[in-house]
Structure P
């Protein structure tokens, strides 16, 4: 198997598993007549604390789930493809921080769904590329802006629907920016100017010094 194909497949493993878990929970709710809403975040109350870890896996219905599926799958894949050594750490960081911020600032009621995680990943990928100033990462930032730039409006109560957790979106966005800043010196970086030339010079010097 070619290395690039292998890398693409490896980057798909966790995103696909995450989607599998989310769909399984939704199917179980529907098929068994269960209600997992209380696995969500209920701000500033003890009963809502577990939701910091589980709310992203729960959705209000299949339409809600379908709306989050492709963005979550694509953005998570981008995370593990471009930041493969950091992917797990970044995902856990934004998952927990975004959920915690929602718990702190959210309005009373159950907050569920993976949209906060979508915001975290979108904002991380955008700002991480900008901060690194590395052409492939900047190109990814521009792609994220093109595909998901309109997300920003649903971070504010003036534009978000009453049934939408704009607090979850805002918390996710803040978590994504925080991760971009925190991890900015790790992972792919802009090459040092003239680094290749310096390596070539060192190799030439070594050849000249090697006795025959």
Structure Q
């Protein structure tokens, strides 16, 4: 019997291409998703919805894509992310002024645990506190669960982090939004979703936008 049965570890709205790629190589400040990947195109499905938090004009689509966009923060008490999702720096933290891609109002609204091999002090922006942790997935998850206070823990990515938690058998459910576009090369979540069917049920729900929403839940 698994512990924490009522406190799930979830991948939510993680978006990849039809050939399994979530980010390109050679990430930089100018290219947060690496070479040859335009995040505006990759996440257009969510940006077109009525519930997109950065929407500045009225309207937007309703339906399935909007449901997943609206559900992003539901019952989430903490987030775990890899260092590359937090920013483009590598090695020791030489620029303490860098506080993430999101500005003074990060979209998380929970404690966030950033995986890194280099020490950095925690800091808070608005209602989000970032903690920097050098530990194995089980240890980081224990910290995140405590911080989540009974709510679920969202595994935010990127690919390397999600694969590490999958390999450690720590993921309870996943929603992966698969775009019809192909990138050819980059950081790949899978060669085929069938790779996960030994541990997860899978239902694929198509959207009129052309996205295919892959829903995994533990067997």
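Computed from the coordinates by the stated procedures, all read-outs in this text should not be read as laboratory data. Given the structure is predicted, the values throughout are model-derived calculations rather than measurements. Cβ atoms are built from the backbone, for glycine too; each structure is taken alone.
Just a few scattered comments:
- Which of P, Q yields 38, 32, 18 [Cα extents along the principal axes in Å, for residues 9-112 alone, calculated]: P
- When semi-axes √(5λ) of the Cα gyration tensor in Å, for residues 65-168 alone is computed for each of P, Q, the one that comes out at 24, 15, 12 is P.
- Given 11 for percent of Cα pairs over 33 Å apart, calculated: source structure among P, Q: Q
- Structures P, Q were shown, and mean count of other Cβ atoms within 10 Å over residues 153-160 at 13.5 was computed from P.
- Source structure of the calculated read-out (mean count of other Cβ atoms within 10 Å over residues 17-24, 20.5) within P, Q: Q.
- Source structure of the calculated read-out (helix-only ellipticity at 222 nm (-39500 (n - 2.57) for each DSSP H run of 4 or more, over all residues; to 500), -22000) within P, Q: P.
- Answer label among P, Q for the case where relative contact order in percent (Cα under 8 Å, 6 or more apart), calculated from the coordinates, equals 31: Q
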